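Chemist: What follows are several structures.
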Structure P
Amino acid sequence: MITVYFDGLCYPKNPGGVAAYGYLICRDKEPIWKGFGAVGEGRGMTNNVAEYEGLLAAARWLNDEEIDEKIQIRGDSELVIKQMKGEYRVNSATSKRYVPQIKELLVGKEVSFQWVPREKNEEADRLSRVAYESYVRRKKSGSDSVSAN
């Protein structure tokens, strides 16, 4: 079984800070892939944007790798998990932009979504902080893009 952990942050202020994400993909509890990235900063950047970008990046990887095993996606964002499960309405512009994209990438896959407390999502959280710190360092040095997969 594949387990995906994702997380995002918007720092130092939400909204309007630097939005960054991280994700970890495991097969039978062993890490097989991790990624992180910065979405941007300022207007339009929120925790929710960062969370969805993390999930979107993980879904793209699953799709690109043609993963056909059972997939459990875990995150500590109740909003994102419940919207992906169809338990919360998709009303905001952010949700309307991301939910259909992610669902399209996961079509035909056996996927479940599970909310987990922050302490069960430590590696994805750590990766989102790495993305934030990398973005800040690169911005200070004159380069403004960051992502690692």
Structure Q
Amino acid sequence: MTTPLNSNVQNRLQWSLLSLRLGVFIVMIMWTLDKFVNPGHSIKIFDKFYGISSLNDIVPYVIGSVQLVLMLAFLAGIKKRLTYGIVFLMHGLSTLSSFSQYLDGFNNLLFFAAWPMWAACFTLYLLRDQDVKFTVGSAFK
């Protein structure tokens, strides 16, 4: 039988989860905005890391639009099982698709930052019900 967390620990947990949610959001929103600011970069990424070539210029805008809605819902804590889960899977796909970069690790050190962020996404997914600080999710369950 589990015991409820005391209010001090609960408060610290909520602030910690908020900091993880904001940190993940900051990274993911930059990748989202990159699709609008520099769609050619996104096309190159899809080709190099996902093996999807010959994308036209409209694709990054479509993907970016869907991703923008997702990231705003994630930030707001709306439909957490769905949004946190998709963010976890999306970042996991991105992390694993970069596998060749890890083989030459010392020339690709920044790629390793994806692993702790993926862990943060996993933590948020597992503790989504406790992540309630500054969310509107309870109105949209």
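Computed from the coordinates by the stated procedures, all read-outs in this text should not be read as laboratory data. Being a predicted model, the structure only gives us computed values, none of them experimental. Cβ atoms are built from the backbone, for glycine too; each structure is taken alone.
Chemist: If helix-only ellipticity at 222 nm (-39500 (n - 2.57) for each DSSP H run of 4 or more, over all residues; to 500) computes to -13000, which of P, Q did it come from? Don't skip to the end; give the middle numbers.
Modeler: Numbers: P: -13000; Q: -23000.
Answer for the origin of the read-out: P.
Chemist: Have a look at P, Q and say which one yields 1.00 for FRET efficiency 1/(1 + (r/R0)^6) of positions 11 and 43 (r between Cβ atoms, R0 = 41 Å, to 0.05), as calculated.
Modeler: P
Chemist: A follow-up question, please. Of structures P, Q, which gives 12.2 when mean count of other Cβ atoms within 10 Å over residues 27-34 is computed from the coordinates?
Modeler: The structure behind it is P.
Chemist: State the single structure among P, Q that was used to calculate Rg and Dmax of the Cα atoms in Å, for residues 35-98 alone, giving 12.6, 38.
Modeler: Among P, Q, the structure yielding 12.6, 38 for Rg and Dmax of the Cα atoms in Å, for residues 35-98 alone is P.
Chemist: Right, another one. Comparing volume of the Cα convex hull per residue in Å³ across structures P, Q, which is largest?
Modeler: Structure Q comes out on top.
Chemist: Quick check for you: by FRET efficiency 1/(1 + (r/R0)^6) of positions 83 and 107 (r between Cβ atoms, R0 = 41 Å, to 0.05), which of P, Q is greatest? Could the numbers behind the result be given before it?
Modeler: Numbers: P: 1.00; Q: 0.75.
The structure with the largest value is P.
Chemist: Quick check: 2.6 is what I get for distance in nm of label points 7 Å out along Cα→Cβ at positions 19 and 123, calculated from one of P, Q. Which structure matches?
Modeler: P
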